[in-house]
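*Asks:* As C-alpha cells, here come the structures.
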Structure P
Amino acid sequence: AKALGRALILPRMLCYCDFMWKEMQNCRVGGAESMRLPFDCPMDHVLDTPKWFESELGVEVREPSFLTNPRVPANISSRIVHASLPRGEALNDLQVIRHLKPHEASPIIELDAVLKSFCGFADGSMDRLFRRESNKLLHYQRTPFCMMEGSNNAPLFSQCCSPRKPGDKFFPCINGFDPPEALPACSA
C-alpha cells in the first residue's frame, strides 16, 4: 500500500479464541459457551489499533469488510483487479510498482500470496522508516489469553498468568501469536 500510494484493506482475520482480560473456558468468555469458533476477529484482538492511527507511514487503513460495505460506491467495489507477484522472488517497492503498473487505473488491487514477496524500499531512509513502523504495527504486546484449562482447578477468583503468592493456583496464559518475521532479502 505504501509503495503504491494506496489505502490498505486489511485481510480477513479469524479468531480461534475470544479475548478478555479474565479467565476463559474453551477460548470463550463466561456466558458465551455456545459461541461458534472461529469468528471474524475485531481488529483490536490482533493489532494494537492506536498504533495504526499514530503511524508515520501515512497509509490509510480499511477494515476487512470494506468492500462489502453498502456505503462503498459500486464503481469502486465492483472494479477489483486480482493480481499476483512473481512467486519465489522478493521485490522492492520499485519492482512492485513496475510489476503492477498495468493495474494502476483500477481502484482496488487485490494481491494473492504476498508472503515473503516484498523485501523493502530501494530508498534507504524510506526502508528504515517502513521496517521500524511495520515492526511497531505488527508486534502487539498485550495482556495474554487467560485460560481455565491447565489451571489445576483454580478457583474463579484466581489470578491470570502467575500466582499471587507462592503456592496459589492460577490460570495459565498464552500470547496467541508471534511477532512478524523479518522481510526476506531482495532478489537480484
Structure Q
Amino acid sequence: LVGLPSKALARSALHSLKDRGFCRPMKPYKPAEDVEDKVKVVYEEVLGQKADSSWLQTPINEPLLKFRLLTRCISEFGHDIPSSELMNVKCLDDVVEYFSTPVEGLSPYESLVQRKDQLPKNLHVIPNYVRFNPETDTFFGGVNAYPGTSTIVTGLKAKKKYKGYTSSPTWPYITTST
C-alpha cells in the first residue's frame, strides 16, 4: 500500500498525541453501578434485536453502528469518548470497560499539588503562581527587572487564573526610587 506510514511511524505519532495531552483538563466522571446493563439496553435499542448470551464479545466493525451506539452511550452516561480512545473500542466489552472506568478530572500536576504532603523531600510543588506586577508589588520598590516589557497571558483557561500586565512603552525607562 503506497502512502501509508510504517507501523513504527504510526506508533510514534500515537505516542506523541498521547504525550501532548499531559495537562489537558478532563471532566470528572463517576461510573454508574449498572454500566453493563445500560450498555446492553442501548445495544438492543440500536441493533433492534435482543442481545444473545455472548453479546459482550460482539465486534463493532460497521462505522454507522459504532457511531450510533457510542453517541447513545455518551448521552446515556454523560461521558464523552475522546478521539484518541475511539480506536481502542473494538467490541462491546471495550465500551463497557470504558464507561466503567472512573475519571478523576485532575491533570497530573494538580494531583501532585493535592498530594504535596506525601511527596519526597527533594520535590517541591508550587500550587499558586508568582508574578511580578510593578503597579501593585512593592517588592524591589516596584522596579521591574525587564522595564518596558509586558506580562502577556494567552489562552482562555490561563486568563481566568492569571492577571496580565501591559507596560507603557515609553523611552527612556526611568523609574524613580523613594
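*Asks:* With helix-only ellipticity at 222 nm (-39500 (n - 2.57) for each DSSP H run of 4 or more, over all residues; to 500) derived from the coordinates and found to be -11000, which of P, Q does the value describe? Provide the component values of the computation, followed by the final result.
*Replies:* Numbers: P: -5000; Q: -11000.
So the calculation was done on Q.
*Asks:* Same structure, new question: If distance in nm of label points 7 Å out along Cα→Cβ at positions 136 and 168 comes out at 1.9 when worked out from the coordinates, which of P, Q was used? Write out the running numbers ahead of the final one.
*Replies:* Values: P: 3.6; Q: 1.9.
Value 1.9 for distance in nm of label points 7 Å out along Cα→Cβ at positions 136 and 168 corresponds to Q out of P, Q.
*Asks:* Using Cα Rg over 2.2 N^0.38 Å as the calculated read-out, with 1.62 as its value, let me know the right label among P, Q.
*Replies:* Value 1.62 for Cα Rg over 2.2 N^0.38 Å corresponds to Q out of P, Q.
*Asks:* Could you figure out which one of P, Q the value 35, 18, 10 for semi-axes √(5λ) of the Cα gyration tensor in Å, for residues 96-151 alone was computed from?
*Replies:* Label of the originating structure: P.
*Asks:* Can I ask one more? Using FRET efficiency 1/(1 + (r/R0)^6) of positions 8 and 32 (r between Cβ atoms, R0 = 25 Å, to 0.05), single out the structure from P, Q with the greatest value.
*Replies:* Largest one: structure P.
*Asks:* For distance in nm of label points 7 Å out along Cα→Cβ at positions 80 and 160, which of P, Q scores largest?
*Replies:* P
Each value in this text was obtained by applying a stated rule to the coordinates, not by laboratory testing. Predicted model, so just to flag it, every value in this text is computed and none were measured. Cβ atoms are built from the backbone, for glycine too; each structure is taken alone.
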